[in-house]
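Q: What follows are several structures.
What follows draws every value from the coordinates through simple rules; no lab data is involved. Here the structure is a predicted model, which is why all the values come from computation and not from measurement. Cβ atoms are built from the backbone, for glycine too; each structure is taken alone.
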Structure P
């Protein structure tokens, strides 16, 4: 990984083009192995609304949502244990996180055509001194960043395949989301779509 331009927007660190095309493809191959062992599933919010993304996880625990609420679980909804976090993904954390502690949860979201993610905070981890690291692969995504209070204003940037975002410090509990993707804008996924990998430390 060669360091590229780093943007700072509302406390979010955006490492542009941190992963070159070969690194993106290798990472995608690793993620396909994870999905083979722990298939993508369609999550449901606690209010019973189907989310537009599909997801799975790797690591000691995985984030899930259903009628019981948002939480981390030690197993995939099918009952199988989550696969280990691929070492290439852990290496990204080592490169950009600025902390020695390693992540124990890796959330993998797949955005198909029309998928989005509303403004939200990552606050199910129990401790917030550790950053969240987010990796973009595939189609461009319009990433919206706000503040800790939902009423604060927002700014948006386009994330491209190979970009990595670090949410730490003042941005750790900031609201963020994905308004839309440019479906088919990347050649990494031949049939289109975006993969977002989010690394977290869970207490």
Structure Q
């Protein structure tokens, strides 16, 4: 996310990134992206095959500094507009203002509830999933919550889009395909900063999640 417009670095796949109505400002590491909390303020990556596979483990890591404890931070969809077919918020704030992560379990969204974060302050978040370990949430390098029963991931089956800070045109299931069965059903928009987004096609260990907060 440093030095717009070349946002993507160190990737081993053919990916493209789009940033709309965002500002590059000083971040936790070099530069960060600032989002306004509106539908058309977002950052999107396409071609993420791992997140479209029901058997491949994955991890999503990022720093956030929220201005408001609401909205969707990470939204995954099979279409560019964020809706229809298959779509779900993966990381965001529940109605209680707690941070939460979730995946689509096939019939319902399985979730793990996190803490209430400080505003205007950097917090490092890691979401991991695998069919053997389930769903885990790391906060600032430490395991905060874990659901070992969330071992099924009902993925889209195609390469997905990852959108930061907006669910775009997503509307609730069944009309638009985005489930509201989890705790992130508001399909809202994130107001704040994001830095050091990383997506892995494997489950990070606790030591690796901790290491991401050190460099």
Structure R
């Protein structure tokens, strides 16, 4: 959150609202950061857009109470292991590609050129990304680790009072649609757009639809202003 706050300061320093952006848009782990920034530093953004990234309250709830979400998130416990980076890197990133493709049919957009780009990025190191999983207790409980069942989240990290758009690919196999249930209890100014034919990779699968929804949401703020 400190990194994003510093970036906001840098890019808005010469603008009309220093320290504040019109919208913060985030997906997956970026969304985990964005949810918390919006909750704790709402003065930094006028609007929040989240794409397939669970709110900490609903994720915490379902990791404790939903067998389906626990099963869907079981991979997180593997990614916490010390040997995870080595195993993901082995055989030309075979296991990492299996994770990637297991979330949806990627044949329509995952071209050989794009695969090469991903692997070039992964070659710089995987542990930095994996450290998100290592650091977070929000993962399924196991016999050896209470994980999500062993933590309590303070209300200050759960209530988001900026207008929020959530765009959700309903075919996400890791983050199930049940994570949207009850979200309005923590995010009162909430709009949810469900994309029934998109998965976790909705940005690749339905780019025009996603961009159109974001543009419309941000434009409505300008009209209201």
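Q: Which of P, Q, R yields -4500 for helix-only ellipticity at 222 nm (-39500 (n - 2.57) for each DSSP H run of 4 or more, over all residues; to 500), as computed?
A: P
Q: Looking at structures P, Q, R, which one was distance in nm of label points 7 Å out along Cα→Cβ at positions 23 and 95 calculated from, given that it came out as 3.3?
A: Working: P: 0.2; Q: 3.3; R: 3.9.
For distance in nm of label points 7 Å out along Cα→Cβ at positions 23 and 95, the value 3.3 is produced by structure Q.
Q: A value of 28, 18, 15 was computed for semi-axes √(5λ) of the Cα gyration tensor in Å, for residues 39-110 alone; which of P, Q, R is the source structure?
A: This figure was derived from R.
Q: When you work out Cα Rg over 2.2 N^0.38 Å, for residues 79-190 alone for each of the structures P, Q, R, which one comes out largest?
A: The structure with the largest value is R.
Q: Can you spot which of P, Q, R the value 22, 10, 8 was calculated from, given it is semi-axes √(5λ) of the Cα gyration tensor in Å, for residues 87-126 alone? The partial results should precede the final answer.
A: Details: P: 24, 15, 9; Q: 22, 10, 8; R: 17, 13, 7.
So the calculation was done on Q.
Q: Okay, next question. Please state which of the structures P, Q, R yields 22.4 when mean count of other Cβ atoms within 10 Å over residues 103-110 is computed from it.
A: Source structure: P.
Q: Quick check: 1.9 is what I get for distance in nm of label points 7 Å out along Cα→Cβ at positions 55 and 119, calculated from one of P, Q, R. Which structure matches?
A: The structure behind it is P.
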